[in-house]
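Below, each structure is written out as structure tokens.
Just so it is clear, none of the values below were taken in a lab; they were calculated from the coordinates. In this text, all values refer to a predicted model and were calculated from it rather than measured experimentally. Cβ atoms are built from the backbone, for glycine too; each structure is taken alone.
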Structure P
Amino acid sequence: MPIKERNDFRTRFQKGQSGNPSGRPKGRKDSGLLLRDTLMRKVRIKDNESVREVPKFLAAAEVCLNNAIKGDLKSFAKIMELADKYGLFEQAPIGQEPVTLIRRIIVDPKQPDETKEYAGK
């Protein structure tokens, strides 16, 4: 029994013709640009007595950090993941020496020139 060649194999791809001749419309943005524009859109945040405008993603990060401080473990894990991703724990802040020694010094308010130093346990 001879093997028949399917008709669609001969006509599926024509030489010199694009697989998507109409392509993406010229004025349309791709999904990445739409997401970036949405995340960079400014929102107003009221802090104490002032109002400031920040990008939405920064506002979301602040909310996540505040929830982590309140004890939300998922928010804490996400903040730690972001900090690790951007290397915030790897570098010491510029212009500051790393902490190598912690001392406890007690100053008597009556005699501020005399200080007592206690070694930690």
Structure Q
Amino acid sequence: MTNRKDKILIVEDDKASQLYYSTILNDLYDLRVVPTADQAREALQQEVFSLAIIDISLPGGEDGTSLIKWIKKEHSHNLPLVAITAHAFPQHREAALQAGAQEYFTKPILSSMLLEMIRRYIQD
């Protein structure tokens, strides 16, 4: 019997944050970690994900909010999107939610909160 893990796309350029997510989630989910919006688009065209965690501040000329808008408009209306940022400004939260994110968190996010949020969208 194959025990298929749900796939989570993590769009995060910070190496410490990448390691944090991998440490918490790697045993439970199949992770694909990419540092830019362009690489996230490629990943979304190659694989089917159950959830995406997207940092709002990304390198390469496109931020996470723009990526969220693209995913909702061009790729998948049903993919749960979680925006995460180190900036706790209310306008960032509002922009991410208006773009289509279902959840918004500021870093650092406690591992228990992260897992609880993922379980709301990914049923075992």
Structure R
Amino acid sequence: MELQALLNACELRRHRLAVDLATLNAQLPPVGKSVAAVDDAWAVGCLYTLVGSSLGGKVIFRQLDYLLPTPAGRTFFAGTAGDGERWREFCNRLEAFGTEQQSLTPLIEGAHFAFEHFASCLERHR
């Protein structure tokens, strides 16, 4: 997976979120402080959450049909045609980390951190 392609996909999602929030008369919350990765496995765990959320978002997008009859206000969740391929490629590279506990522990901690970070952002702006 090319890092630039992943960064572009993340920036597109951020832009869509800003547009959706504006459509819903809300603003994109300010960006919090940056977090330095503990190590490569921890960063991959964070990416697991980020890349995987694009697939989960597609489910949310469909479930919002009854509330928002057009895509306006929910394009963040729509994803792109490349999300499935990006996920498969990410999973293939994830396998390279192996299954030894010393690799899995920081990877799992990174994924948990990303989930908790997303949750705390939502709570702050509820």
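Below, the figures for the structure above:
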read-out	value
Entry that produces 0.1 once distance in nm of label points 7 Å out along Cα→Cβ at positions 19 and 75 is calculated, selected from P, Q, R	R
Structure with the greatest value (metric distance in nm of label points 7 Å out along Cα→Cβ at positions 35 and 51, set P, Q, R)	P
Kirkwood radius over Cα pairs in Å from the coordinates reads 14.4; which among P, Q, R	Q
Which entry (P, Q, R) yields the derived value 38 for relative contact order in percent (Cα under 8 Å, 6 or more apart)	R
Per distance in nm of label points 7 Å out along Cα→Cβ at positions 11 and 107, the highest-valued of structures P, Q, R	P
